[in-house]
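Next up, some structures in structure tokens.
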Structure I
């Protein structure tokens, strides 16, 4: 058969791939796997428990400490059901992540999975979305950490931090100092090495699970049946709306997959760690929500500002337990910053190794730590957290996450069809129906977002396209003839 070329293809210089070929070129699964075990990159230190702590550390954070107070007025006591609904929706993508992570243990997570199945251009878009998701998420959690520091200071001394150091210049302050500090502290923990930072994270996760268990143990003593009636005051529509809000309490589980190249036995441990962290976090969320709405009538949450620490004060009649809880929340949010910052550096590591961003991001030291990557990323995010009001940009991280989740589900479908021979340590049950449901669920939540969020997301994508066509496409490791000059 004669190969018919389009005019654009025919015009391409000899030896240089045509634009269409460049956009759709894929990185073979075997090459991705080989790069993770060549002994020149990241070092394998982590077992099942360390990987699980990464998933729990990244997921169990702002969702339960902040978003619960916003979801209860929407769903009423049925917020417990909303957590289940959100968890089931996230589970579709978690199952897809588990299958892909077991097959392709690469630190690029959804970016690497897309590169192997859909092509370089969509992989770049996915990676660019993950940059937004992880980077702005770290900054947003850093801002929340500063607020908990201020609350803890007020509970213990009656004083508060000056507004000038709790808000950036565009919000009427000078610099959000606590937000920058927690990011830089996490940077130093990561520079100490994977073993050391994983130990720090494990301690923080243990603390946050302990304080949430403490909350449940205290609040459950004040649970009253009457607080659950009516169970669904806003009907199923309220439960669905709250579920959409609470979905973002679950998005941290994908951080497990970014640790693929530092896992001792990724094919066995990654799927188990992803599913274990999802199940444990969902159980904790539901228990905390049940105790909270059982101890305080749901109308008490109507202002959206009622905190778990406040409920402890109401139940016990003393601020002592609220102080303990606020102190634990400070550590809890710090663990989110640490793990999500770690995940950001590993996504950039994978993209740099593929040539799409500068090589400095994939250079590692003797410990296997990408030091330049960690410092550059941390300083940039610290400045973002300290100076810039997040607003719609922070909301846009949700679209970026959902887009990446959808692509992972698509990757499962593509590899099931094109590479059924590949060994799979874990298989998504109910495929192809389950991955299709995962794509539809992500699309539904994406299109339920406001135009302002879409505008911020669109602006981010325009910048990403400029970077890809101006730099990444020509520097790609899959480019047959490297571009000269820049």
Structure II
């Protein structure tokens, strides 16, 4: 057996032994946990693993933070607003803990990989019990045990990944769909982004581990899988036997019982012709690709270190649409990057109009200390950035509504996910294109893929009716 696999297997067994020991202290006491997740889908998937460990050792979930005996925040540092929310909520938790002396508070995720954050927690939030980062989530039970044994704040932050530990418990939000990490970390170093500094360099999971995990999930009722990575298109480069992302998808497609495959996120510079061919021929890949372009200005893209141009991005989109004309494209856009001129912004609008995205995540540029962009000259004034941002939304809203309206009158397969939150006579689900649709139904439809005729567009969601 490969030495690294040996280490990973032994660590997995060690953590399970710790969970078993800790469960004897916790199980049966009715202690409740609450997990709050900030940030991306990667963080959401990490939180499923945290919940799995907590339930394995005997905690039970609660929807009310104030009732929890164990509170954990899985943090994000991509934007300042997410960090400020964490600090604000930590302040209110101090009062909760006064009334519940045995309560434990843990912080993990991207924020914790920054020395300035750790120092601030140690200085101003001494009621926090456990701090750990992005590389060692699997050690949660061990860190809880250490805190209970010592009575002191536990800080366990790693600068780099030591090993990928497989086969630990996970609590999925949905029985019928799940996310699966195919890789961790990022090598791209976009000048505005702190992710490579807090999640480390790219590390691809072995294809057999990915296949085994998905097979087990399908055996447990999963119909739809989302493959996750900061840049899935560069999957496989760090493996002893390199394998492309396109070939990985082809292997995953062979799994019987799996009906839908999604992936995110794609970096335009690495989306290959081989992958476009798989997008064209696959029977299970959903007709949705998330392809961030960030800015339509070639000069701004160069400052961002994105390593493609406006023209090459548009050419890539053209190839994808030619291969799969029904594809829904979504994207990320940053407004107000340092040095962005009015013409640069107009180039961004031009890309939006030419591509006609089905949806977009839009962001005002946010300074992240420690990134090259934070010290760039010609920071865009806030009022200018906000004015451009509002203009962008006006253009986007019109296009999104147009693209959504094109669905009306057509019939699509919908994976029903849940009872509608506003009207319990309705259920909500997703088309393969990732459009949200509401239709009449009850809990018996949840987890099923059903044919639905779209009868109305509401812009960012659709109304449909089941075809019997």
Structure III
């Protein structure tokens, strides 16, 4: 059944109204009007999306700080119990991402995303009251179910609003919340630590309770400020809406994207080679990212600092990571290039983890954590925007992104088991495996670039040959059905 957006953006010819006829004509905005339009969209969408992801990442990663505030001792998390509690989050988180993305448009982003935020915020609050290891594991599982729809949903949601060469900076702003959450969480945990003993609860309980309450507030706020699709955006003028719909519809092809759902879209997503190659690139960044997100407090604690100081020392690496992330995202969009910035991120990770696996001094190793965080977090928007921008057809993109992110996050599940208690304080095993993740990505990256360039060259030759022989024999409908496999589609590199 067609969504409201599809009905507005693709009217039937026999049902044309003056407004829908305008949507079929090229937009005419001055450069100043275009800039003002994108600014309006940014100001309406990005703040609430950033708050949602800040809350999401804060809630899934704050267990690393809770560990230093008495969690492991009070719940008797001996052996690998702590790592199991980390891992169990990612099992439903990975499995539920795919179905969640398929129902996003059906249930509307402005209801679905805020709704799941309120849900996982309530789960987070409940974690502050757990009394046993098994209760903690159950709560973490429920947290994974509730959070599963946010990340792939927002990435897909952004592709509905922004053309691919404006996408990475917006994805960067959104994902900057994850690195910002690391800095904010460290400061918050430092302050909450002084509440330990209040109402008979240790500091770890208050971390979960207060941060969960904050998430519920953000979710409720999102119900009032989020909008669904460009075609239903009341904050845009008809002229601005026309411009946005036109730019998005003809972003990658001259015939527009296919916008109705068919089961073959899922088949096309599953059988697309680039989805599977990009999963390996995703692993190379997400593995290190979650290694840092979940264990940076423990890594710094291993340098010999006290718990409060360790919490505070997590702040600067995340602050630097946020700056590098935004710089990379800005220049990647400006230059319309992805792979050089992905490579730069991988090299930063290699340098950072190599320093930490070595016998360098504490100061040098602390500097290495800056490189690890900057590399992992700055590479994340690049790989997401690269893959998302090279998928055409709204429902194929939705399915492919859900598969890509869902399977890709198994690297996060693996990373939650790399920094084992018995390897403290140097954690050489964890650092070594993270280097393996990055090395795999660096091996895949040149193949990916070569494959894209080769396919683009082949399509250029095919189009040229068709022009010389009287044109390619495809209708507009056939080209739309082909999506990113159409002869005129060019992969971004």
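Bear in mind these aren't lab numbers, they're just calculated from the coordinates by the rules spelled out. Predicted, not measured: the structure shown is a model, and the values here were computed from it. Cβ atoms are built from the backbone, for glycine too; each structure is taken alone.
A value of 5.5 for distance in nm of label points 7 Å out along Cα→Cβ at positions 265 and 297, calculated from one of I, II, III, originates in structure I. Of the structures labelled I, II, III, which one yields 23 when relative contact order in percent (Cα under 8 Å, 6 or more apart) is computed from its coordinates? Computing relative contact order in percent (Cα under 8 Å, 6 or more apart) on every structure in I, II, III gives 23 only for III.
Suppose you compute helix-only ellipticity at 222 nm (-39500 (n - 2.57) for each DSSP H run of 4 or more, over all residues; to 500) for every structure in I, II, III: which one lands on -21500? So the calculation was done on I.
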